[in-house]
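*Asks:* What follows is a set of structures for review.
Taken together, the values in this text are just the output of simple stated rules run on the coordinates, not laboratory data. Just so it is clear, the structure is predicted and the values come from calculations on it, not from any experiment. Cβ atoms are built from the backbone, for glycine too; each structure is taken alone.
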Structure 1
Amino acid sequence: MQSFKKYVAECIGTFVLVLFACGTAVAVKCSADNPAGYLITALAFGLVIVAMAYSIGNVSGCHINPAVSIAMLISGKMSFGDFVGYIVAQFVGAIAGGAVLLGFFGAESGLGTNGLFQGDVWLSLVIEVILTFVFVLSILGVTSKKAYSNVAGLVIGLSLTLVHLYGIYFTGTSVNPARSFGPALFAGGDALTNVWVFIVAPLVGGVLAALVYKFLAPKADD
């Protein structure tokens with residue numbers, strides 16, 4: 001029953017992320033040519049994480065991102081069964097969020113989807129791997145000690161804001177396969193065709209962050 005509650009929490013959290021953060025991007029017409037919309041969108045993503053971390057964090061850990069979950073799996077902080085449950089829940093929540101966005105804004109709005117930088121698949125992959133690596137590394141660091149638990153949600157939210165401030169210009173910033181897939185499913189077109197980039201790259205970034213943190217983290221006898 002406790003595992004089911006975790007999955008429900010992850011579903012709700014990812015739904016809120018897509019609805020409020022991607023919805024904000026649409027509402028403020030986020031683009032590199034619109035500084036106010038750019039900043040507001042970056043803050044929206046960060047603030048959603050802060051809100052969810054302090055509401056569902058004590059239930060599921062508030063991953064609401066497959067890249068975070070795969071890093072936690074590699075780090076030995078969750079079982080494979082829970083990993084699968086989290087991934088399914090996250091994608092279900094993101095799809096539900098995308099469906100609501102479709103009803104609010106219509107597919108022609110883009111629904112806050114991601115896009116290739118200069119039409120270049122490989123460059124976009126590299127950018128997203130780097131962005132996700134930085135984001136997930138910060139999560140692994142701040143969740144590594146109980147002493148940081150009171151500020152963890154704030155640090156993670158600010159970290160997500162940071163990668164959005166830098167990354168929106170390039171790809172719109174994914175760093176989250178579920179967040180990208182939900183809106184793309186309903187937006188269709190190039191967003192759906194290229195969504196694999198924003199699924200693969202964040203997962204690679206999450207894996208790399210977990211491996212690097214395993215190497216860097218101090219051992220008990222250090």
Structure 2
Amino acid sequence: MQFIYVKECGSSSLTLDVKEYAHIFKVRRVKLGSNLFLRNLVDDFVYEYKIEDISKKVATLTLIEKKELQKKPQKELHVGWCVVDVKTVEKTLAMLNEMGVTKISFVYADYSQTHFKLDSARLQRILINSCEQCGRSDLMEFETIQSVKEFLELYTESIVIDFSEKSFEENLTCKTFLVGPEGGFSDKERKLFTDRDIYGLKAGVILRSETAVVGVCAKLSL
């Protein structure tokens with residue numbers, strides 16, 4: 001763990017709920033007088049606090065110093081991901097966070113299951129845990145878009161990942177790309193791509209939606 005996320009960190013003193021931060025005080029058994037490194041994932045500072053007191057319910061911390069240490073993605077990478085099973089998104093999210101994805105637009109495509117509803121609070125918790133592990137100092141953005149047409153209208157410079165003889169190259173300068181859901185894009189949606197660059201991947205087999213997303217992000221960011 002590179003740091004501990006505490007939304008309120010930055011003040012001269014902190015009071016933490018021992019039960020809420022059980023992984024610190026009970027699992028890791030951090031002792032009185034130890035120092036902890038905290039981030040709020042809003043600014044670029046790492047805050048070093050000393051544990052002054054630990055009771056059964058709360059722990060009191062005092063700020064020792066703060067250091068500016070920015071660990072953010074080197075490239076801006078925006079994924080338009082047509083909505084798939086929520087469990088699939090949750091399993092993939094930490095990988096995308098580590099690879100530096102700055103934003104995900106979840107797009108309801110014609111073949112998306114409309115009963116899939118994303119829990120933003122749960123997704124944010126997954127991101128926070130990922131940031132604590134990999135050291136990233138900012139949080140990825142989320143948004144929900146109701147159709148492929150709306151996404152294309154909002155992001156006019158985006159490219160599309162679909163079945164295509166046009167090979168996807170690592171040196172593409174695009175920042176935004178769109179990947180379809182399980183089942184791919186409908187014929188109606190493909191008619192909207194007439195003014196877009198469409199790229200295919202060289203897998204030789206049909207990829208799952210999340211595999212395509214991870215593969216493209218790896219090519220563009222790593």
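*Asks:* Ranked on distance in nm of label points 7 Å out along Cα→Cβ at positions 182 and 198, which label among 1, 2 comes first with the largest value?
*Replies:* Details: 1: 1.2; 2: 2.4.
The structure with the largest value is 2.
*Asks:* For relative contact order in percent (Cα under 8 Å, 6 or more apart), which of the structures 1, 2 scores highest? Walk me through the numbers before you get to the answer.
*Replies:* Values: 1: 30; 2: 20.
Evaluating relative contact order in percent (Cα under 8 Å, 6 or more apart) on every structure, the highest lands on 1.
*Asks:* Using Kirkwood radius over Cα pairs in Å, single out the structure from 1, 2 with the greatest value. Could the numbers behind the result be given before it?
*Replies:* Values: 1: 17.0; 2: 19.4.
Comparing 1, 2, the top value of Kirkwood radius over Cα pairs in Å belongs to 2.
*Asks:* For distance in nm of label points 7 Å out along Cα→Cβ at positions 46 and 190, which structure out of 1, 2 has the highest calculated value?
*Replies:* On the way: 1: 2.9; 2: 5.0.
Going through 1, 2 one by one, distance in nm of label points 7 Å out along Cα→Cβ at positions 46 and 190 is largest in 2.
*Asks:* Let me ask another. Tell me which structure, out of 1, 2, gives -7000 once helix-only ellipticity at 222 nm (-39500 (n - 2.57) for each DSSP H run of 4 or more, over all residues; to 500) is calculated.
*Replies:* Details: 1: -23500; 2: -7000.
Here the read-out was taken from 2.
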